[in-house]
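Nothing in this text is a laboratory measurement; each read-out follows from the coordinates by a stated rule. Owing to the predicted nature of the structure, the values given are computational and were not obtained by experimental measurement. Cβ atoms are built from the backbone, for glycine too; each structure is taken alone.
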Structure P
Amino acid sequence: MNYDYDIVFLGGGLNYAGAVVASKAGLKCALVEKNPEHLGGTCLHNGCIPSKMYLEAAREIGGADKPWFEGALHLDIAKLDDAKERLLKRATEAITKQCAKVDIIAGEGKVSAPHTVEVEGKMLTGRHIVIGTGSRPFIPEGIDYDGIGVITSDEVLNMRSLPEKVAVYGDGAIGLEMASFFAAAGVPTELIWRHDTLLRRAHPMISANALKQMQNLGVTLRPNSEIATAKTTRRGVHITFKDGSEHYVPTLLVATGRHAVTDPVQTPEIAVGRKGIETDEHFETTLADHYAIGDCNGKLQLAHAARAEVLYVVKRILGKEPEPIRLERIVKFIHTLPCSYALVDKIRSDFEKTGEKYTESIVPLAGLPFAETHDGHLGVMAVYADEEGFIAGGEIFAPNAEELIAVVSMALAGELDITTAKRTILAHPTFSESLEKAFLRL
């Protein structure tokens, strides 16, 4: 059978990276995106990039509360929004240039039959189909989302003025990051979540310190609270909880996770499960030569995971034999302020769940001069080794933890044993030297 394209990529998020590589290798590629100005996807336009930009602005405000500074900083979010838009415009233009050899097709696409993507009535055929349709915010039943009083992170990252007060519902990455942002920016903030602790999988010391950090930011904590209904009224957002109590806030940010976008799959040969489009370890769906990468496959909702997955798929299509991706070795992190949380591979809770033997080394940062002067006094370094003496994982709670965890990630990739890891000598004074200490204590 003759196909229009070697590969049709459905979704212009991190799929674009695969399209660029495939087209440079000589394959004829199409990239279907309903909004070509949104190339780069949620991460670039409504997620990772703008949220980290906003958090950096809030961190700078929070860092100015030291007694040796005088006066007060105030966030002009309209100017921040303008700067964000300029940044995203440049980034989108750069991605578009990278896609010079790719046919970018504007419109909503769907896989209507094997090897066929329908784009607003037009049929495109491809020897291979790569689906990368991402995810959308999940709104629990009973919450009346209107984008005005009841909002998601999409609205936050397009605000022109700060709310007088905000309640954040959810203790996942988005909820904790947005609560950190608003509180550090000076907005009275509440955090509402259904459990009694934060970062429930983390080491207990990290979990406790994450809670303390929120309190230090001035966040009003409402643990063990589940929202039954929420609706914008003249008085504000009216919240009723499952226990029957009521509450009003001017703005409710719903951050209860994201669900895979699977609607574009319109052919029964591709199975869709509860979490997303079903794939094997090679990200191939139940229909041969059809793949699903990124958030839509429900494996890991991380931009760097999506990028790794699509590049892996393209390498296989090109006839190469790349090493399988070990998803557990992809770094995960939550950018809270001032300490963020990062982990890779196995941590204490994983070992306790499986019953495997392990060795742990925990180094609190409290009392260390560098940590005290760099907002890291609540920090914790934790590294783990398996019963054979190899580095098995780690978790870090510290400023820039997402950068520091790279040392552990590389140790895993290099299959370092404890003896080799102990040879690591890191710079002083830094946060990383506490990671060196953690290796030495294994």
Structure Q
Amino acid sequence: MNRFQTLCVALSVTLSLGVINDLVIAAESDPARTGKPNIVLLFSDDAGYHEFSLHGADRFPTPRIDSIAQNGVMFTNGYVSGTVCSPSRAGLLTGRYQNRFGHEFNIPPVYSETNGLHLDETLLPAVLKEAGYRTIALGKWHLGYAPQFHPMSRGFTDYYGFLQGARSYFPLKKPTRLNQLLRDRDPVRPEKFEYMTDELADAAAKYIADSKDQPFFMYVAFNAIHTPNHVLQKDLDALGDDQKDAKHRAMTIALDRAVGVILDELDQQGLTDNTLVIFLNDNGGAQGHDNSPLRGRKGSTWEGGIRVPFAIQWPGVLPAGKKVDEPVIALDVFPTVMHAAGIKQTPGKPLDGVDLLPFLTGNSPTLPHDTLYWKSGFNWAVREGDLKLVMSNGGSGKPELYDLVNDKEEQTNLAAQHPDKVSQLKAKYDAWKKDFPKPTWGGGGKKK
């Protein structure tokens, strides 16, 4: 063998080892051969905790959303990592507390080349794309407006939606560059659809039918039921004589119908048993929504700002009808989906979420989390076990301590009875946040 041949062999071996040691262990795209499940992540927007029949709200019937819990697992202490829309999405898609990279507040609704989900962060769709998944995003993005922040620059292969945090549910004759409807990177002109919630569901169904022969990850970020409170007349009519909270209820009818369209398409394509479906809301209900019995609302670190409906199904893998009372958080979606997809290594930066599958399948008795944290300006909280230390708007101005098992409404402050626990949890919170950068945009009032 001459020197040139020797170099070629060495190069070939080096490249092969590089492929073997890549992020993804099995990146073939044939689900029949690899057994990779499809992943559907359904994310609703600004809905109240008590605006789902999943939580006993009879005036807000959500049978299709409820079916995910009935066919799988419902988390009674399910949380998101942000108190408002954009930070919550940043945490969900990175698996990391968004405060670690300065994404503490909503991105301002103006075009910017710098404001967006930090480019050093690895998103879940990028990891799945490397594993051979088609990665599809639909709906509200709210993670940056410049091209480098676009969904298809962050790991998605397909996109149909809008970049801004809110827009009309009806077609716009003169949309802006932020709220215009996009197909991949191209504006849709003219906009032709009846109602955005239904439009996103119909688009999701078409993507599912088109992707049935390869594994796919689908992130459906509904803007429902965020403002503006646009509704279809048929959904208002369905309420009958009871018109209390009519618009919120009508928007929820449409949201549940949309979830049903997606679930039905999975079933029609024979994909239900090989699809992991996750449903959760992005934060607590906004002002005017019903978060009872929880205290607070969107923007606060009371339970009403961070505890959300959260359910997951995977027939044949996860038990049906199971309720989990242990705290979990949206950060857990990233490592859980990685495990389901057969990806053995995490991205370069450590994840804050944990893989829930061993716990949910009974293969591990270890609880998902010892401690959870939240920070949004001067609003903050730390939960350890049953106890939660919190400072938030509308409170006393001092850290308050609550036993969430016996007082999820956060009405009986135990701080005076347990000063040592207050000091202990406050020290943990301070240690958690001590190296966080200054928020990249926005403000949070006085520093705490």
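Table for the structure above
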item: Mean count of other Cβ atoms within 10 Å over residues 281-288 - structure with the largest value, from P, Q; result: Q
item: Distance in nm of label points 7 Å out along Cα→Cβ at positions 73 and 385 - structure with the largest value, from P, Q; result: P
item: Percent of Cα pairs over 40 Å apart - highest-scoring structure of P, Q; result: P
item: Winner on Rg/Rh (Cα atoms, Kirkwood Rh), for residues 153-320 alone once structures P, Q are ranked, highest first; result: P
item: Among P, Q, which structure scores highest (criterion: relative contact order in percent (Cα under 8 Å, 6 or more apart)); result: Q
item: Comparison of P, Q by mean count of other Cβ atoms within 10 Å over residues 41-48 - largest value held by; result: Q
item: Structures P, Q, by mean count of other Cβ atoms within 10 Å over residues 177-184: label with the highest value; result: P
